[in-house]
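Engineer: Have a look at these structures, which come just after this line.
No value in this document is a laboratory result; all are computed from the given coordinates. For clarity, every value in this text was computed on a predicted model and none was experimentally measured. Cβ atoms are built from the backbone, for glycine too; each structure is taken alone.
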Structure I
Amino acid sequence: MREKPKDESRLLHMIEAIDNIMEFTQDVDSESYKKNKVLRFAVIKNLEIIGEAAYLLTKEFREAHSEVEWHVIIGMRHVLVHGYYRIRDEIVWATITQELQPLKKQVMQILESNG
C-alpha cells in the first residue's frame, strides 16, 4: 500500500497549482480570460487542486496554521467541483488577481518555518 502524501507534499501541490495559474494568466486581462474557454478550464482545475490539497491536510495541521483561511479555500473547491453551475468568472478572476499571491506567501512561510 502506498504511503499517503504528507502535509508538506500537499503544500507543495498548492504552490505548483498557484504557479500554474500565474503562468497561464500572465499578460491576460479579465476580458481575455472570460473569452478563453481552455484557459478558464485550466485555471479552474488548478483552483480545484489547491482546494483539494487544503482539504487533505490533516486537521491538526490546519488548526496549527489557522492564519490561513482553509475553510474559504476548501469552500471554493466545493463550489468549483459540485456547484459548477454557480462559477462566476468575476469571482475566479478576483481570486487570481487578489488572493493567490498572498496565499502562496503564507504557504511558503509555513514551509520555511517547518523546514
Structure II
Amino acid sequence: MNSPMSVPKNLQADELAQQMQAGRIVLIDVREPAEFLAERIPGAMLCPLSSFDAKAIPSDGERMVVFHCAGGKRSLDAAMRCLAAGRVATTHLEGGIAAWKAAGLPVIGPGS
C-alpha cells in the first residue's frame, strides 16, 4: 500500500493560479530552455528535466513547490524524482501549460 507521500499530488490550473496569487507556490518549469523562452507561466523558474537535480530544487519550507511542463508527463517525472530523493516537493500541474492556457490563464511569450 502506498503512503500519502508516495504519489505526487495533481494540481488543477485554476487551483494553481489561486495559490500563486496568494504567494503560496514556488513554480518550477521542467521544460527545456527553448520551450521556456517560447512561452511560460508568469513567475515560473526554469529547471529543465534534462539536467534535473532533485536536491537543487529551491524550497523555503513555507511555499509548496509545484512542477509543470507542456502536458504533465515531465512534471510528474520531476515530482517522482523528488520523492525518490526524499524531498517533499511532490506536486505537479495536471495537464501542464496546455491545461493552464485552456483555463484562459496568462502566459508570457511571443504573441501573448
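Engineer: Ranked by mean count of other Cβ atoms within 10 Å over residues 22-29, which of I, II sits at the highest value? All intermediate terms of the calculation are to be shown ahead of the outcome.
Structural biologist: Details: I: 12.2; II: 17.9.
Result for mean count of other Cβ atoms within 10 Å over residues 22-29 over I, II: largest is II.
Engineer: One of I, II was used to compute helix-only ellipticity at 222 nm (-39500 (n - 2.57) for each DSSP H run of 4 or more, over all residues; to 500), and the answer was -8500. Which one was it? Walk me through the intermediate numbers first.
Structural biologist: Working: I: -23000; II: -8500.
Here the read-out was taken from II.
Engineer: By the measure Cα Rg over 2.2 N^0.38 Å, tell me the structure among I, II with the highest figure.
Structural biologist: Working: I: 1.07; II: 0.99.
When Cα Rg over 2.2 N^0.38 Å is computed for each of I, II, structure I gives the biggest number.
Engineer: Name the one structure among I, II that mean count of other Cβ atoms within 10 Å over residues 14-21 of 19.4 was derived from. Before the final figure, lay out each step's value.
Structural biologist: Working: I: 19.4; II: 16.0.
The read-out was computed on structure I.
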